[in-house]
Structure 1
Amino acid sequence: MPEHEADGSPHTATPEVADFLRRRREQIAQRWADEPLFRTVFTVSRDEAVEAGKAVVDALAEVADAGRVEDPDAAGFSGVREQLARMGTARSRAGLSVTQVSSELSALWPPVENLLLADLVQAPPEQVRTCSITLSRLLGTLRLVAMQTALSEGQALIDRQRMQLLEVATPVIKLWDGIVAVPLIGTLDSARSQVVMETLLNSVVEQHARFAILDITGVPTVDSLVAQHLMKTVAAARLMGAECVVSGIRPAIAQTIVHLGLDLGSVLTRASLADALAYCLHQLGTDIVDATPGGANPR
């Protein structure tokens, strides 16, 4: 590997930096344990913070050995990504902004620099400069890896929470023995429609349901994609041995379906959830009666 890069930038001192990190591993970890990033995340004991610091130092030494001090995808970082994610996510949950977390990561540099300068007090200025630049780049890459990992974890958390909200927003209700219903409220998109289908089918199996009601009274609009999802859900429910009834199709939605030229002829519909329930009960051989002072009169 050439001593100078093609762009004319000064050569790196990766072997010297790797050796320095291994020799000063304990001291670096001890100093990092007192920094907010480690101290506020590893709260069980200071020893826990020190051990976490040692793991990060080991990763940095491995990356320096590989000569990839500016590569966030270097294999050496793989062993500490989970730990870095935990640290970044913990600080974000504590209310710190991305800029503040980045500043705490930057604060890891001065303690290391001080130890490096102490080690090179007798070294030529050019060697000090080269080692300092190499180590600075390495710590900068560590900060980048930590931020990328934390952001990735944050997005994953958002995705999980979104799916949980979708599941909560699509409850399956057992209305009667053999009858389940999903009252839908709000906008339906592809992701939510998929959750509706999965949740309903699972409930059909668990409840041994013969009838499944999809009530869309609370759905403001229906487009061709949503209608296709509804039809797929109806078809899937039939394959599971349950008859599916769609209720709550309001006049505006009915007009939209007609304008779109959608054929829902194979879908059983009822005006309201009550009508759908009455139909299902009738199919099960159950009569609905009104209790009045004069007695019970069939409806």
Structure 2
Amino acid sequence: MSKKFEITDELGRLDKIVSELDSQISRSKAKKMIEDGTITVNDEKKKPKYETKPADIILVQDLQPKSVQIEPENIPLDIVYEDDDVIVVNKPQGMVVHPSAGHPNHTLVNALLFHSPLSTINGQYRPGIVHRIDKDTSGLLMVAKNDDAHRALSEQLKAKKNLRKYVALVHGRIKENTGVINAPIGRSPKDRKKQAVVLNGRPAITHFKVLERFADYTLVSCRLETGRTHQIRVHMQYIGHPLVGDPLYGPKKTIHGNGQFLHAQELGFEHPRTHELMIFSAPLPEVFEKTLRTLRVNQSLES
């Protein structure tokens, strides 16, 4: 089964970008596939060192095609807003956004396909998906119902015109009230399942603001200026304040919930048809609220 990726702000060498977009393809394998012509850009054969550009369409041809059909599934959705062009959905913790080798069904895409037609510009596996959040991150996602809407929303992401605010509970007490983390992110050289701050990574900027302090933890608001994989999780670990409950980047001794305590609380964008500025918010999941209530009783401090 071929895979198609549209480049938004994933800029860099083609072999490196392919390995970042598809976790099943190593950089060396990507280089060989590019040289063999089984990975093309805009239907043209390129060299591994080709520098990707916004709106490039990368086609990865599977040498051993598998017949995979994404089935619509009647899974309840928490839809915050919907019209003929877009859906804003509040994704629960534990739900994968789109099908992949390890998660062929029961994803947000399966549920959305049962509910509505979706854009096709992002390929068979990611219909409608303009941006993603991790499986165990809850909160708001914008979904495109047609290709025109998808293109418009993608352009806003490239131009950094979207509002994406998260709430996170992190280990330790952050002294500063506000801060900016500007550190490039790429695949970890030590563990391919992880991202890390690396010298040759892609630019990544996270703005944070302290909302509440506890004895051993801090509640922060994070605004994304870029949208790298695991960006908040990696950046907060990088400054010594990993997310509470994070199984990949956090300490083993932590507060356990349903994964990392990270919630995409606010989402804003310009409507692709009316050009109206639209801003949405979603309440914290109950497990998040319950944990905060417990901390306020046991570790109460002034914010």
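No value in this document is a laboratory result; all are computed from the given coordinates. These figures come from a predicted structure and were not determined experimentally. Cβ atoms are built from the backbone, for glycine too; each structure is taken alone.
Which structure, out of 1, 2, was mean count of other Cβ atoms within 10 Å over residues 207-214 calculated from, if the result is 22.2?
1
Out of 1, 2, choose the structure whose coordinates give mean count of other Cβ atoms within 10 Å over residues 47-54 equal to 17.9 when calculated.
1
Which structure, out of 1, 2, was Rg and Dmax of the Cα atoms in Å derived from, given a value of 19.5, 62?
Structure 2 accounts for this read-out.
Quick one: helix-only ellipticity at 222 nm (-39500 (n - 2.57) for each DSSP H run of 4 or more, over all residues; to 500) came out at -19000 when computed from one of 1, 2, so which one is it?
Derived from the structure labelled 1.
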